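Below: a set of structures, written as structure tokens.
Computed from the coordinates by the stated procedures, all read-outs in this text should not be read as laboratory data. Please read all numbers here as calculations on a predicted model, not as lab measurements. Cβ atoms are built from the backbone, for glycine too; each structure is taken alone.
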Structure P
Amino acid sequence: MRIDVITLFPDMFKGPLTESILDRAQKMELLELEFNDLREFGTGNYKQVDDSPYGGGAGMVMTAPVLVDAIEKVKGEGDPYVIYLSPRGERLTQEKVEGLAKNHEWLILVCGRYEGIDQRVIDGGWIDEEISIGDYVLTGGELPAAVLIDAVARQIPGVLGKDESAEEESFSESLDRKREYPHYTRPEEFKGLKVPDVLLGGNHGEIDKWRKENCK
């Protein structure tokens with residue numbers, strides 16, 4: 001799977017997306033990440049990417065010509081699915097994550113800044129979907145983009161090693177979109193707290209029943 005990110009701050013992604021499972025996924029060529037610096041598409045001597053909003057008000061708005069130029073350059077002749085990370089977007093859920101991983105081989109993530117982007121980028125069809133990671137406002141779309149990348153990458157076959165790791169976890173279809181059951185490991189008793197007896201008995205039918213009963 002390929003994911004391109006259009007951002008003013010590509011270096012923000014170096015930490016969370018270059019370690020652990022995501023680093024291994026890229027080395028195994030299961031996941032390809034490209035970070036495109038929006039400033040390279042800016043206009044004038046100062047590579048301007050924003051301007052004051054019509055109608056007045058605080059803050060700046062990212063301009064349509066710059067964003068559209070960036071999106072079209074990254075797309076080339078391809079047909080990726082373009083997502084704008086926005087507080088106004090549809091809430092990111094596990095079901096949506098699974099759908100993105102299953103239905104698209106190439107995503108472009110557009111990271112807004114300041115007061116957001118010119119609405120004409122959305123109305124003109126350059127954005128396929130707006131997605132939000134929650135009902136709160138961040139300083140930009142970079143952190144939401146990193147969250148989306150992490151969540152989607154886990155659904156790519158082979159990324160987790162054992163695919164069942166992604167099939168049976170919180171909010172997955174196999175758990176009826178419920179929160180996952182509790183987990184325990186050694187020792188059997190810790191500071192007076194014991195592992196449930198059913199998990200120690202080896203009866204897989206009873207264990208499965210207990211797990212289903214303890215999903216929330």
Structure Q
Amino acid sequence: MNKGTLYIISAPSGAGKTSLIKKLVPDLNRLMVSVSHTTRSQRPGEIEGIDYFFTSVDNFQQMINNSDFLEYAQVFDNYYGTAQSSVEQSLNNGIDVILEIDWQGAAQIRRLLKDTISIFILPPSTEVLRQRLQSRGQDSEKIIARRMQDAVNEIVHYGEYDYLIINDDFHTALIELKAIILSRRLTVEHQIIQQRSLLAELLAKCSSNLALVDKCDYFFPKLVLY
């Protein structure tokens with residue numbers, strides 16, 4: 001079994017990151033979103049254990065002291081963190097895991113886990129970003145202004161990521177996001193394990209023909225290492 005891949009997806013608030021992820025996950029097997037812990041208040045419609053694990057500041061601090069988090073950060077006036085044990089368990093079970101976190105958490109993860117794939121999502125313009133924030137109808141103009149400033153502080157870190165997606169057209173952005181994950185699953189390194197039976201059969205048939213032995217060694221050099 002292949003070990004799962006850890007994906008970091010970051011974006012400024014209003015870029016459409018959450019909507020893209022919610023559409024992506026049901027379309028692909030062996031893919032899940034890690035549920036973060038947060039100290040912010042639960043919003044209408046949010047479900048404990050599905051959207052977030054809502055907790056107090058004191059309990060969050062205790063988890064920090066116990067080294068329970070793979071990463072954590074303060075965003076606005078609240079804390080967010082990713083529990084290490086649940087992520088590692090999913091990866092070891094061959095499940096790809098998405099971390100929906102900001103650039104601070106992404107930097108922490110990259111220092112710990114070198115094989116992490118990071119993706120940054122941008123809006124097509126600042127005006128579109130503002131319109132998306134306003135259309136939510138959740139925040140005052142003062143909070144929106146603050147989110148716009150924080151968006152700039154987030155956007156300047158896009159160059160630290162492996163992939164960049166511009167969410168102008170939602171359908172196109174979704175296809176691009178899915179393509180990143182599928183291309184990772186189709187690397188020879190992953191396929192050697194995933195398609196072990198098929199490759200072993202092809203190698204056996206190839207090796208039985210002495211005239212093709214040299215070509216077998218060329219086409220299937222890595223299979224014999226597993």
Candidates P, Q; helix-only ellipticity at 222 nm (-39500 (n - 2.57) for each DSSP H run of 4 or more, over all residues; to 500) computed = -13500; producing structure is Q
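When you work out FRET efficiency 1/(1 + (r/R0)^6) of positions 142 and 206 (r between Cβ atoms, R0 = 41 Å, to 0.05) for each of the structures P, Q, which one comes out largest? Walk me through the intermediate numbers first.
Working: P: 0.35; Q: 0.05.
Checked P, Q; max of FRET efficiency 1/(1 + (r/R0)^6) of positions 142 and 206 (r between Cβ atoms, R0 = 41 Å, to 0.05) sits with P.
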Among P, Q, considering only Rg/Rh (Cα atoms, Kirkwood Rh), for residues 70-133 alone, which has the greatest calculated value?
Q
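So if we calculate FRET efficiency 1/(1 + (r/R0)^6) of positions 54 and 190 (r between Cβ atoms, R0 = 30 Å, to 0.05) for every structure here (P, Q), which label has the highest result? Write out the running numbers ahead of the final one.
Numbers: P: 0.00; Q: 0.25.
Of structures P, Q, the maximum of FRET efficiency 1/(1 + (r/R0)^6) of positions 54 and 190 (r between Cβ atoms, R0 = 30 Å, to 0.05) occurs in Q.
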Given a computed value of 4.9 for distance in nm of label points 7 Å out along Cα→Cβ at positions 110 and 198, which structure among P, Q does it belong to?
P
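For which of P, Q does relative contact order in percent (Cα under 8 Å, 6 or more apart), calculated from the coordinates, equal 27?
Q
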